[in-house]
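What follows is a group of structures, each given as structure tokens.
Read the figures in this text as sums done on the coordinates, not as results from a lab. Computed from a predicted model, the values in this text were never measured in an experiment.
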Structure I
Amino acid sequence: MGERSDRREANTVSEPETPATADSLPSVPRPPSFRRALAHRPFFLLWTSQLVSQSGDFIFDVALLWLVLQTTGSVFAVSLVVVATLIPVVLLGPVLGVYVDRWPRRTILLLTNLGEGVLVAALSGLVLTHQTGLTVIIVIVFALGVGGQFVRITSNAMVPQTVGTTDLGTANSLLSFSNSTTQVVGLSVGGVVVALFGVDLPITYDAITFFVAALIVMLMSPTIGRPEPTPAGTGPRFASQFSEGVRYVARQRFLVELIALGLVVNFAGNAVFALWAPYADLVLHGGAATYGLLGAMIAVGAIVGAIVIGKVDTRRTAGKLLFAGNAGVGALMIGLGVTRSIPLALAESFLIGVLLSVINIPLLTLVQAKVPSRLMGRVMSVLMGFILAAAPFGAYFAGSLASATSVGFVYVAAGGIVIATDAVGVVAMREVRNVTY
């Protein structure tokens with residue numbers, strides 16, 4: 001594992017410090033505080049813009065996948081649409097990080113929200129005029145995936161520029177909390193709205209949320225998210241900046257191990273989530289509302305997990321939580337595969353959500369605390385690109401295998417893969433298991 005970087009927090013909102021005297025003892029780290037994190041205006045605006053845009057995203061997801069399932073009648077077609085959303089992560093993720101570090105991050109968020117709003121508004125018009133073939137949907141979803149990846153990398157890179165290190169974990173918990181809350185509302189309401197009114201209304205709403213989010217981003221000071229000076233020896237060319245990020249990741253043993261573990265786990269995880277709609281329909285014999293509730297229960301669990309983990313100091317336990325959480329998620333995937341009861345499936349989805357927060361929030365905070373701010377976009381994008389590289393294959397594998405066997409069989413197989421990989425990681429990946437910050 002590489003040495004901890006002395007990250008210079010340029011453009012970071014300063015934290016009030018306790019006055020020190022010459023003979024004062026070293027200060028004790030303050031406990032996590034949600035209120036203190038939200039008191040930073042740049043972070044509050046970042047958090048609010050994400051809250052607004054995400055409120056439409058999950059309603060959109062329900063409408064879109066249900067539209068594909070009902071118009072094509074094909075589980076494989078649903079998996080293809082999911083693959084289209086994931087391909088940008090693999091093909092463009094590492095590349096986008098260079099520009100996140102090179103361009104003003106506030107500007108990236110502003111323009112990306114506007115662009116996504118235009119795309120979704122165009123899709124709404126196509127739905128109204130009955131011109132939404134599968135090819136058109138895949139093209140639009142791919143473009144939205146590019147924009148979503150830009151927003152994801154940029155937002156994660158901006159968090160350390162809007163709060164101090166002490167509040168990083170709490171800030172990430174708040175972002176996870178808002179994401180999960182909008183997921184609960186969006187998937188629950190989305191399923192009901194689709195069942196009652198069709199797919200166009202939720203798609204139109206999603207377009208509006210992107211434009212509102214862009215207005216909120218405009219309220220940020222232009223100084224927030226400015227790129228930092230490039231150090232001597234690193235040229236302005238794309239290749240040199242990209243390779244600098246890759247070399248940094250390669251030198252950090254815990255990041256390499258995290259990528260190896262994440263590749264397999266995300267392959268299996270996306271095999272499960274790509275088939276949510278067919279699982280609700282073919283296994284549980286529910287409708288659009290059941291599909292929405294399954295995702296909503298994951299989000300409810302993630303809210304609970306975010307609240308709990310946001311109040312815990314995980315600086316010495318992030319790796320251990322990763323392995324314990326993965327084992328639990330694998331077991332719950334197997335449980336879903338053999339479940340035919342809607343209430344039991346909802347309970348299992350809830351527990352998966354709890355564990356996802358317990359796994360992901362400490363890991364994200366760990367990376368933000370250890371990586372220099374000027375490299376944050378590149379490191380985040382390289383991590384996402386490599387960790388999620390197998391995700392489209394997982395979704396494609398799920399659709400193909402489910403067509404030949406059953407959705408339940410895919411879930412059991414995916415859970416077994418996660419548990420087996422986790423067991424190997426506990427033994428072989430000592431750096432990520434014991435990493436601290």
Structure II
Amino acid sequence: MSDFNRRSFLHTATGALAATATGAATAATTATARTDANSRIGVAVLGVNGRGREHLDHLVNIDDCEVVALCDPDQEVLARAAKWVEEKTGRAPAQETDLRKLYERNDVAAVTVATPNHWHSLATIWACQAGKDVYVEKPGSHNLFEGRQMIAAAKKYDRIVQHGVQLRSSPAIQEAVEHLRGGTIGDVYMARGLVYRWRPSVGTQPDSAAPATLNWDLWQGPAAARPFSKRYVHYNWHWHWDYGNGDVGNQGVHETDMCLWGLGAGLPSRINAMGGKFLWHDDKETPEQLTTNYYFPETNQMVQFEVRPWVTNSEAGATVGNIFYGSKGILVVKGYGNYEIYFGQKNEPGPKRSAGNELRLHFENWLAAVRSRDAGSLHGPIETAHTSAGLAHLGNIAYRVGRQLEFDPATETFPGDDEANAYLTRAYRAPFVVPEVV
């Protein structure tokens with residue numbers, strides 16, 4: 001890991017992160033046995049309908065690993081993905097609908113988690129307990145408590161856990177952070193995150209019988225049991241609190257992570273939010289439009305974050321990305337792997353760079369760390385899953401309680417605020433329980 005990445009990691013893993021119990025390292029022989037110099041790393045992909053297919057697109061082309069198994073509670077989705085892998089590689093992967101059975105397999109050394117958000121943390125914790133290394137998609141957690149437990153599990157079981165914030169593997173964006181650290185735009189006082197995605201109405205769907213190919217109980221997992229509806233499966237769960245976190249916890253986690261990385265910040269002390277549903281009377285529970293503000297008193301810096309769903313303008317040429325504001329100019333991150341700098345009131349052009357293939361580089365960084373057993377070489381270590389997702393969670397909590405919140409990053413609670421603290425975790429449905437002690 002380069003010096004600036006180490007510094008960024010140390011800035012991010014602040015306060016309560018240092019208090020995580022490390023426990024006794026108990027690396028499983030089934031995982032380490034498949035990471036010697038003469039073997040490929042056996043990888044399984046969990047959740048293969050959407051983002052999981054993008055995982056497969058890259059993993060089947062990386063020589064250092066072999067996709068040995070797939071897991072999805074929808075048998076139709078699972079069979080379709082398995083057929084695709086066999087056509088691409090000439091090898092038929094094993095198929096499991098229950099991740100607990102997949103974790104019993106000796107040929108699986110590592111897993112990538114591309115399930116809906118409400119499964120991310122428990123799938124990661126169970127994998128660590130089973131001796132598997134993990135690549136977990138953003139957001140790493142569905143609530144703040146889960147992020148802390150993921151850190152504890154990774155440390156206790158000595159697992160390599162990479163968070164799917166692939167901007168951190170972009171050479172261009174690493175260079176951008178060097179500019180922020182080096183004072184190119186002066187004293188940086190604010191970061192702004194933008195998610196202006198076209199999110200149309202999802203309409204309304206009644207409750208109905210689940211498809212015969214879908215294990216609806218497994219799909220719901222840690223969430224409360226409720227009747228099946230097409231309003232959730234397969235993508236629109238993002239807009240329901242039991243399963244998703246809205247767009248700030250979807251696309252937005254790339255940008256919340258970029259804000260914190262660029263500022264070298266952990267979790268904030270003051271949060272406010274305003275938003276709502278303004279365009280459609282549909283099944284979405286999460287707000288269509290959301291504006292959040294976060295204050296960091298230790299450094300006197302702010303993060304602003306905004307989600308817009310429909311007709312909109314760009315800001316500094318970006319519709320999805322980040323803007324960092326300094327005393328000399330601004331640094332703009334556009335999408336994935338591109339940055340531009342502008343100076344002064346006239347926006348005079350400065351340094352810029354474009355790069356590509358960040359997801360492939362992020363997977364390669366993870367697999368190299370799996371082989372070396374050096375968690376310090378990860379570009380998106382487990383702590384980023386807690387802080388970047390945590391920022392999204394805190395903004396959502398402020399929106400849901402409808403007022404400004406004071407937060408203590410040391411205890412990761414809202415002092416004296418029972419209403420807000422109730423949103424820090426959830427009531428888990430047995431046996432899909434994120435444990436208090438991992």
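Quick notes on this structure:
- Among I, II, structure where relative contact order in percent (Cα under 8 Å, 6 or more apart) as derived comes to 21: II
- For -9500 (helix-only ellipticity at 222 nm (-39500 (n - 2.57) for each DSSP H run of 4 or more, over all residues; to 500), calculated) the corresponding structure among I, II: II
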